1. Using distance in nm of label points 7 Å out along Cα→Cβ at positions 353 and 505, single out the structure from 1, 2 with the greatest value.
2. Of structures 1, 2, which gives 29.5, 98 when Rg and Dmax of the Cα atoms in Å, for residues 209-568 alone is computed from the coordinates?
3. Comparing FRET efficiency 1/(1 + (r/R0)^6) of positions 25 and 401 (r between Cβ atoms, R0 = 35 Å, to 0.05) across 1, 2, which structure shows the greatest value?
4. Looking at structures 1, 2, which one was Rg and Dmax of the Cα atoms in Å calculated from, given that it came out as 25.9, 91?
5. Supply the structure label, taken from 1, 2, corresponding to mean projected area of the Cα convex hull in nm², for residues 345-480 alone with the calculated value 15.5.
6. Match the computed value 0.60 of FRET efficiency 1/(1 + (r/R0)^6) of positions 489 and 641 (r between Cβ atoms, R0 = 41 Å, to 0.05) to one of the structures 1, 2, and report its label.
7. Given that distance in nm of label points 7 Å out along Cα→Cβ at positions 241 and 537, derived from a single structure, equals 4.4, which label among 1, 2 identifies that structure?
8. If helix-only ellipticity at 222 nm (-39500 (n - 2.57) for each DSSP H run of 4 or more, over all residues; to 500) is calculated from each of 1, 2, which structure is the one that comes out at -12500?
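What follows draws every value from the coordinates through simple rules; no lab data is involved. Computed from a predicted structure; not experimentally measured. Cβ atoms are built from the backbone, for glycine too; each structure is taken alone.
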Structure 1
Amino acid sequence: MAIDIAARIIKHKKPIVGIFLILAVISTALQFAVSVNYNMVDYLPDDAPSTKAMDVMDQEFDGSVPNTRVMIHDVTIQEALVIKEALASIDGITDVTWLDDVIDIKTPIEMADKDTVETFYKNNQALFSFSIRSGDEMEITDAIYDLIGEENAMSGEALNTATQQKMTFTETMYAAALLIPVIIIILVLSTSSWVEPVFFLAAIGVSVLINLGTNIFLGEISFVTQSVAPILQLAVSLDYAIFLLHSFSDYREKIAEPKEAMRLAMKRSFPAIIASASTTFFGFMALSFMSFEIGSDLGLNLVKGILLSFISVMVFLPALTITFHKWIDKTKHKPFIPSFKKIGKRVVRFKVPSMIFVLLLIAPAFLAQGQTDFTYGFGEQPESTRVGNDTLKIDEEFGKNTQIVLLVPKGDIANEEKLVQDLESMEHVTSVLAYVNTVSTVIPPEYLDESVTEQFYSENYSRIILHTNTDLEGEVAFGFIEKVQQTAESYYGNDFYSLGESVTLYDMKNVVQKDNTFVNLLTVITIALVLLFTFKSVSYPVILLLTIQSAVWINLSVPYFTNSSLVYIGYLIISTVQLAATVDYAILLTEAYKENRKEMPALKAMKKTIDEKTFSIAVSASILSSVGFILWLTSSNPIVGAIGLLLGRGALLAFINVLFFLPAMLLVFDKVIEKTTWRANFYRR
């Protein structure tokens, strides 16, 4: 940073502090006007098959795909019809489907097909399915609970969305309430002043608030962004403030004048901060190129956050520190943690075993992380919750019920009848609702009242609804979807559409798997270029990226070796976020080693570097790891929970790799580094 810019910031310290505080207050108010989107369907690309199908159905039909089920205990058929009417009368509920929609209940139900009847009515228990208007899930599900009471049950996609809406804000506040004291304790232990942690948190906290407020220009953000972005921004960019204030403390011991000490601290810490911010910035930028737009939504928010944190640390924090530097002097205390002297001597003893151990792990970890059993939706709610318990009750009585809707060209009754017969004969199909098997093939639709035909026919399409007993996702569910689509294709070619929650998850799987390779490659390339310009070396970027990327692969391989499933969105995001967020540790150690190597032999330089930098890296890693594990522990959302667990574990693995594997690689390849680094100027005897 130019000296005159630093001098101007220090000169105008009070107006700068005032401006940032005013922006933070305004942004705090604005953030409550930003809407949060919980519907993952909205983040599929426009050209995804299920997105096109939804657009066509919205244009052609008034009704939607059923996304909720309600089970009523101990009712007669007549009582069930009354409850059906009551459900249909709730504003926001459409297409309530029950037994009377598939058979004539005026005739004895014993004469009807038993499987069809038991799909809707069994052991005096009635099961209704219907659609809840998107955006109002909380209010509508609350109204349904008021109607059905505690003894009856509800489940479905809309209820899961409503549950997430209720929990996300509460859980975010709970996570922050746990996290901030943890960060303060870590910072108090790692500094020599009681008030320094307040300065750290003020600088980054202001940038977090401004970032939240500026989302007003985006209109809305995803639930993942709301849950993860503020806490992740705080954890990742706290390093910048630590770099600056540690440099300031060092200069205060040499220079009495605080303004001059800060000016020099800004000059010295700027390269480290800009390098750290750049790798994180470009790493998060890669997320913005995801086709599945939850990733791009989070990426854009984090990129904006990193930029604001950088500005806050380089402008607001120096002004704030100089304004209140006397507080730092008055609250000095002795270090709580002893220095890490002689740790370097112990670490370098293990350089060869450390390197061999990690190199042996890389191949199996890389292969395993691609073989993990993935899930793509919210997953099932715990049985301890009412939602989870209700879902279990409904599944036990009626079995799983996943609905798929087919839209096929209208007009060819014979083809439609054959398709319905094929669908009815398929494994996992419990019932099929279509004009040809519910009304009659011999009665032309135009001879009937529109109220009879509107759920089956539009101007251009015929709608067929399949009730199946598969899970929403998984190998069986996705294989069944492919079979249904192939069957429809055999009659209509590509001129048909399929939709439903399971079809959406199937499309999501295809979209995000395509994102994976591209986003990861883009992350590695952009960070490699930043490292190339930072170190002016070909070998340093390779060694640093191998250090962090191997930690990423080991982290992501754990679910495979523990035989547990992993939410794919969390996997995809963390494979980028962990690399972008933890490469700073490697940069910090390598930058210090490079300077020490100019003055002493490799082994001595590495021992000195590890002694000096282990503490700083440990502080950063412990903060980021705490953020991850607290998100994991506090979130009921499986996507947010997966990101938290992977982030917490990933930060620890990155710290271990930087402490043991990176020094080993730098020592073993010392001569290669010297030859491939511009003006290395390594010490020679």
Structure 2
Amino acid sequence: MKTYRGRLMQLPLTRRMSSSSQRFPILQRFPFETQNGEHYWAYKDNEAHRSTRANYKGDTFSQQSKLPSLGVPELEQTISKYLQTIKPYCSESSEYARQELLCKDFVDNLGPVLQKRLVEFASNKRNWMSELWDNQAYLEYNDPVTPYVSYFYSHKPLPTSHRSIDSDPLLKATAIVVTVSRIIESLKDESLPAEIVKDSPFCMNSFHLMFNTSRLPGLPQDNRDTNVFYSIYENNYIVVAYKGNFYKLITHDPHTAKPLEPNAIWTQFYSIVNEKSAHLNIETNSGVGLLTTLARDQWRSAYRDLVKNPLSKESLEVIHKAAYLVALDDSIPVTLEEKSRNLWHGNGFNRYFDKSLQFIVAQNGSSGCMNEHSKMDGTPTCFLNDYVCRQISKLNPETFTKAVHRSAKEHEVTHLPFLITPAVKEWINVAQDSFNAEILQHDLRVWHYNRLGKKFIKKNGMSPDAFIQQVIQLAVYKYLGKQLPTYEAASTRRFFKGRTEAGRPVSEPSHDFVTAWENPKSSTSEKVSLLKKSAKFHSDYLKAAAAGQGVDRHFFGLKNMLTSTDSVPPLFTDSLFNYSSTWLISTSQLSSEMFDGYGWSQVNDNGFGLAYMLNNDWLHINIVNKPLASGLSVDRLHYYLNVAADEIHDALIAEEGLKAKL
């Protein structure tokens, strides 16, 4: 594979080796070979490392150049779809007629001008939305990444046969590290196959951006964060968080670059917990992780105070370069809600929330992963965590335990020191207070439903994803007597650097379904028929959204084409237009039989966040909200989800029985 290897610039910092005057090589900035617009820091470019790897295949990113560019939808098509989606919010015909007039005004006047600008803007880009979306949806977003942006997976307990691993935090952490190293090696060799879905390759860009990276506070005056990426080949270590302190743990042999055996990993974990941490004054040597819970403008200012000290600056760089982070917690979460809380935010103290990947292992062995969202969506991290859980469940516990406890060559664990100046300490105090206040505002409840799953849904002729969206719509309608603007993430990974488009589960068919279902005069057959029509409509809309033919990202692009001399179109300032994309119900699916939790925050303080999983025999929704801000209850929505799912299940069983008699 021929690639361009341009050296753009050099890092303006050289370091002297402590034992001599010899200088280290200088880090340089290289573009990723897939021409994704991102760059990584390394001493040598990737090709120099790959050429020395006997097992290098070059498969993982082999399809990137063949992926189609993200296109711009036709203006009239978007307007037509938009009008379909807002009908359920129009209680009177005059409201809908006004929307038609606003859309006609837009199409007759500024709409075609903005469309032409957007098409021209997109003409020399493989993904016209990528930079706009990354910046405006994430890097310029000011709320704390936790609890508002990052998302988590909770690993299901291992089989009873694996209790010796599952209940021991150091054994569990060791198993995770050893398993993740296999994925890292497959990325170094590019032996992980490119994902193909229904004969179409899917973008693998996120796999470039998952390891050896971190979100990075920008300059205070920029009002924007950035991301920093480092060589996956040259930084063969992780960072471990324990009691609010950070440690560098070596994962690969420094001489051969091969992954260390389990005993070498476990020995380092043991050293951190039982030796390295013993002499530390917890009060004066920790708390830096809390700074990553600040609102981003505050963190940018605190970061500048922190990096004034060279020692602190170097410790931060070690964290950023690390492949990922493992947090060893003192907590003992047992219930689904406790595990979700611990993984979603924990105590804020024993984390570094800017790190893209954080595996978390509690004192009782309960584990999971927290993921920073700015440069990657959930499918690659879901794949990674599913793989980790499956591989650990296949281990022979006795063999693994013996391998762990064999004597090992010692690798020095390094404690990462920080100078906690009065200014930094004050920021830590602010962070602790604001974190506590933020978390107290949120409620969380887990809906785990065992009466049906994907098998039952498919047997009844519906898409599982569309089915659970109907359950959600019916539950909300039962609770509030109306539908609320609802978002569902549709993956656009069939395009180069594709991320998401918005599905709109509220539709005319969904409105007909929920209103008929609550009408005492409706027959079971009528209810089931409308349920299936709504599910079919939803599936069709989501397929169109995944093909880049949704409504919301197109409007997003058109708005970005406005100039300072343009008058804002009346459509864009209309209250119903804006209400229809005010995501009071925010939903997204990532599923694995190996998880017992997945979640994130509500998008709007007046609504709910519903992260759901669809599995063979069960359904799962992580429900979160701000009860005081919204006046809504996670417990009541949990109740109505049960009622809605029970009624739909019973109606489908009854309809099936009726058909059998006929």
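1. Ranking 1, 2 on distance in nm of label points 7 Å out along Cα→Cβ at positions 353 and 505, first place is 1.
2. Source structure: 1.
3. The maximum falls on structure 2.
4. Only one of 1, 2 returns 25.9, 91 for Rg and Dmax of the Cα atoms in Å, namely 2.
5. Source structure: 1.
6. 1
7. Working through the options, I get structure 2.
8. The correct label is 2.
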